[in-house]
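Coordinate-derived values only; no laboratory data. What you see is a predicted model; the values in this text were computed from it and never measured. Cβ atoms are built from the backbone, for glycine too; each structure is taken alone.
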Structure 1
Amino acid sequence: MSAIPMMVDLAGKRTVVVGGGVVAEKRVKTLNKKGVFITLISPSLTSTLKCMIDDEKISWKKKRFSEEDVIDAFAVVIATNDLEVNEMALQAASQVPLINYAPDVDRGNFSIPAYFSRGKLTISVSTEGASPMLTARIKADLEKGFEDDYGQYVDFLYECRQQIKRSSLPKVEKQALLKHLLQDTYKSPDQQKIFKKQLETIAEGEGVT
């Protein structure tokens, strides 16, 4: 697969996972972290997936896969341990926009990389299946550099950027302000409050709408 990293919003899109084992569980947990509602197709499930159903995070059709299960689906993940079922699902999903084929990622058209989020910040890692263990190690190393409160800093940058964009400041001054905000000092909530007050003063004087 010659893959290009992309961000896809699956909210409100029909997403089907064929399979109920450990691999399917991993895919479901990854997708569910972003609020994707999933329909599972499988005669049986892992205990973790059953708990997710009890919590109404996913729905389950307790059955063997059939072609009608992927009608109108926007994304399909095929992850059973039955080669015949996998092949049947892959053929049935030929017109589905997004297909993830767990046994061989090259036979689908999208993969689900390891990732972590801090608010609006999302960082993903992929070795395109070459070494899942290396992917996990790199992800763990990266997470150490972005603590849980990093999302609050990103939110601060977003709010300031929106206000600066709306201002009547010259473009060069807008860019200078945005670059200035990348200094580590603004990771401090106290410094963020100070800058926001300064930005309000700029807004009043420069006509932020």
Structure 2
Amino acid sequence: MFKGVRTIILDYDGTLHDSTKNYIHAFKQAYAYLVEAGHAASRDWADAEITKWLGYSSKAMWENFMPDLDEEVRSKASKMIGQILLEKAQTGQAVLYEGALETLQALKKKGYRLVFLSNCSRAYMEAHRESFGLDRYFDGMYCTEDFSFIPKYEIFESIQSVFPGGYLIVGDRFQDIEVAEHHPVSTVGCRYGFGFPGELDSADAQIDDIRELNDLL
């Protein structure tokens, strides 16, 4: 199915990194600040209502979540989430999906070029790079903050200019799979991540465990 693939571009949160617990905590802390400051009404949140924002850039998340929020307040709440997630990574509280690093190592041994592409900040990417020694596996690491949070399908053009085709995109959200609507790439959707039912239907293949990726290639 994926004959000719030489470069594999992998999303991070919801694909390699299980950010559920840390993101829920950070989101609730930021929302509590908004409530205390009088910018939002107090309410309870189901986990799925929070994790649905994973995969979005911080800019896109706030534009969709609370579009009428004052820009300065939005920025403070966004930075609060980012700082908490950063501290979690820096203090060893980030968790990868079981078998994630072993899968990356196996793919690298097969000769694939591996590229990290995440809707995250540079500080977040660097913290995880250091925490998990990601340089041992990835030939290139890209975060959307370095590109002013433009869509991944636009950033792909920069990756394409550096790494050889064919290309395989692996991720859990539509932001990953939609790259194939703009470029001749193959896609694998990760059903265990944070996407909604049907969100990955257009992917060429779907997996329920990151370790299944090695079996496909």
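Please state which of the structures 1, 2 yields 12.2 when mean count of other Cβ atoms within 10 Å over residues 169-176 is computed from it. Intermediate values should be presented prior to the final figure.
Values: 1: 12.2; 2: 26.1.
That value comes from structure 1.
Give the label, chosen from 1, 2, of the structure having the highest value of mean projected area of the Cα convex hull in nm². Walk me through the numbers on the way to the answer.
Details: 1: 15.0; 2: 11.6.
The maximum falls on structure 1.
Given that distance in nm of label points 7 Å out along Cα→Cβ at positions 161 and 201, derived from a single structure, equals 3.6, which label among 1, 2 identifies that structure?
Working: 1: 2.6; 2: 3.6.
Label of the source structure: 2.
From which structure (1, 2) was relative contact order in percent (Cα under 8 Å, 6 or more apart) calculated, if the value obtained is 14?
Numbers: 1: 14; 2: 30.
It must be structure 1, since only it matches.
Taking distance in nm of label points 7 Å out along Cα→Cβ at positions 41 and 153 as the criterion, which structure among 1, 2 has the greatest value?
Numbers: 1: 4.5; 2: 3.7.
Top value of distance in nm of label points 7 Å out along Cα→Cβ at positions 41 and 153 goes to structure 1.
Quick check on the output: 0.95 is FRET efficiency 1/(1 + (r/R0)^6) of positions 65 and 193 (r between Cβ atoms, R0 = 30 Å, to 0.05), derived from one of 1, 2. Which one produced it? The partial results should precede the final answer.
On the way: 1: 0.05; 2: 0.95.
Going through each structure in turn, the value belongs to 2.
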